[in-house]
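Some structures are shown below for you to check.
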Structure 1
Amino acid sequence: MVSIRDIAHLAEVSPGTVSRVLNNDPTLSVSKNTRERIHQIVKEKQYHKSTRKNKSIQIITYASRAKEMSDPYYREIRLAIEAEVKRLNLSLKRTIRIDGNQNDNELNTIEKAGAIIVIGNFSVDALHKLQSYNPNMVVINNPHVPKSIDAVYSDLHYSMTHLLDKIKGLGLTRIAYIGGYHTIRDLDGTPTSNATDVRYKAYQAWCERHQLETIALLNGWKKEHGELAVKTFIEHKQELPQVFVAGNDMVAIGILQQIQENKIAIPENVKLISFNDLEVIQYAVPSISSVHIPVDEFGRTAVRMAEERINQTRKLAIHIVVEAPLKSRNTFKV
């Protein structure tokens, strides 16, 4: 590949002169013949001026600041992205939050980023619109992303099924699932539908396959929804399940606190397992067993995938599935 130095040698001028001619520097004093000679050599040698890569990454999330404060899941993903961006010497543009309060003009800035990383349950139509703004796009933890868009996620259907097999292997068959629904949003922040959570779908299918009773409460994802689940069993004088499986850590903390408040022995009388395994639950007493959703790995991998797009070292979209193993602690031991 011909360089500016090669062109300078052929034109018998300095590399600086070639660079200033090609950049149309108005302060350069050089003859018309010299300019024409440089441009002729550039044409003959098919020299193309290299463009500086845009190494900026923009996060697009549907988590508001308030949601990030109440649900550490979204905050930890964002922090993992920020750490990897810094490690790779990239830059980070201001986060765009699609929470219904965003400025519509913010979307026009997306195309100016080197790549975008999307967090949250957006509709397929919304994802295609984002891709039209910026084709260098990676989506985190959404297995329903079109195959033409980069994505990194865990197979939670498999993780739930594998977990339930382990529980049944210990002779425990009265298992309850406590969780909620996922809101899918469009780009203006408007909810388009409430999707049944993949963990509940896997639980429901597993119970049906093993001809076991389905015991589920889908009230939401906050700590109070975990508390409400235990209160519902006690107030209705229903037999408590042998195992509570919580859809996320905040629900699990609510279940644990309500079980302790009612002086129910855990794990002796009731066992508890959560999903996510964020730092917030590792120091609970007793420590809560959890399926580890690798948010740090999501963040690191998404940034590396975005960098590949920026550097044009990969043109085909890929989906990366990251393992989500059970971290066994005091509330449930395999």
Structure 2
Amino acid sequence: MSAELIERARAGDGEAFRELTEPHRRELQVHCYRMLGSLQDAEDALQDTLLAAWQGLDGYEGRASLRTWLYRIATNRCLNALRAAKRRSAREWNIPGVVPPEPTRLGEAVWLEPFPDELLEQPPPGPDARYEQRESISLAFVTALQLLPPRQLAVLVLRDVLGFHASEVAAMLDATVESVNSALKRARTTLERRAPAGVGEVPAASEDALVARFVTAYEAADLETLVTLLTDDVFMSMPPIPFEYQGRDVVGRFVAALFGVGRRFDLVPTHANGQPAFGAYLRAADGRRRATGLIVITQRGDRICALSRFEGSVLRWFGLPDEL
């Protein structure tokens, strides 16, 4: 970063501003996603952040790095969005001809959306970071973050994910170091107590083999084989539908209902949140294959410990068509 670029940007040079901010754009988008759990909301927060930075560049005094200054703006924009509480509401069951089993419970974070891996380019975390990059973007981790109060969420992400020092976080949030440390302690306790399946899991080296077995069983509607790929405590969610299922038996019954009346699917591999994902396409009687959703799996050892299903509208973010 050069003083010349800053002066040009302050004088209204948009290209100079782009040169200053573009190296941080991708990581700021990921940060907003962790905070908000939604790719759409993250993009809105990112645009608000860049606009605020452009309009407020005269106030940047250089006491912190430009990156830290941008994170301060982005974090506070996300906190404003969280406090506004304008979340998308849960949707009713919407798959015709399929009667699901009674859910184990109803999910709280029904606005959660997947994040394409191609947008995940980011710098290594700071020395104080507690989570590995892959774990810190996993669906399980992002879901767990959404259960925290906004202030605790911000502190945990800034300290344990990005590795900012407590004094830096205090400056970003206009708080004291003591209050930051207190919020971090409470956030860690809550996260450890309420983290869903997959948080803290180390991906196995046999991911490709498991993916191949899953695709073969799913496309053949081979329920018996599919169930053997699941852990005993497998967890399934499907935002924005609030239904959640815990345990191999009930997840198996859900998949059996999905495969009922001859429904068959083709899966197109992709990646979301650092995890294997698949665009699911329903084979129609006329030979067409129409998009029905995105499935993301979480692996523990050589089995699947979590399944997340999202609606077909998210497939465009992964470059997948509405119809094969």
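Where does the value 1.60 come from, among 1, 2, when Cα Rg over 2.2 N^0.38 Å, for residues 10-169 alone is the thing being computed? Source structure: 1. Where does the value 0.55 come from, among 1, 2, when FRET efficiency 1/(1 + (r/R0)^6) of positions 26 and 58 (r between Cβ atoms, R0 = 35 Å, to 0.05) is the thing being computed? Computed on structure 1. Out of 1, 2, choose the structure whose coordinates give volume of the Cα convex hull per residue in Å³ equal to 138 when calculated. Structure 2 accounts for this read-out.
Ranked by distance in nm of label points 7 Å out along Cα→Cβ at positions 210 and 242, structures 1, 2 are topped by 2, which has the highest value. When distance in nm of label points 7 Å out along Cα→Cβ at positions 234 and 314 is calculated, the result is 1.8; to which of the structures 1, 2 does this value belong? Considering all the candidates, the number was obtained from 2.
Taken together, the values in this text are just the output of simple stated rules run on the coordinates, not laboratory data. Given the structure is predicted, the values throughout are model-derived calculations rather than measurements. Cβ atoms are built from the backbone, for glycine too; each structure is taken alone.
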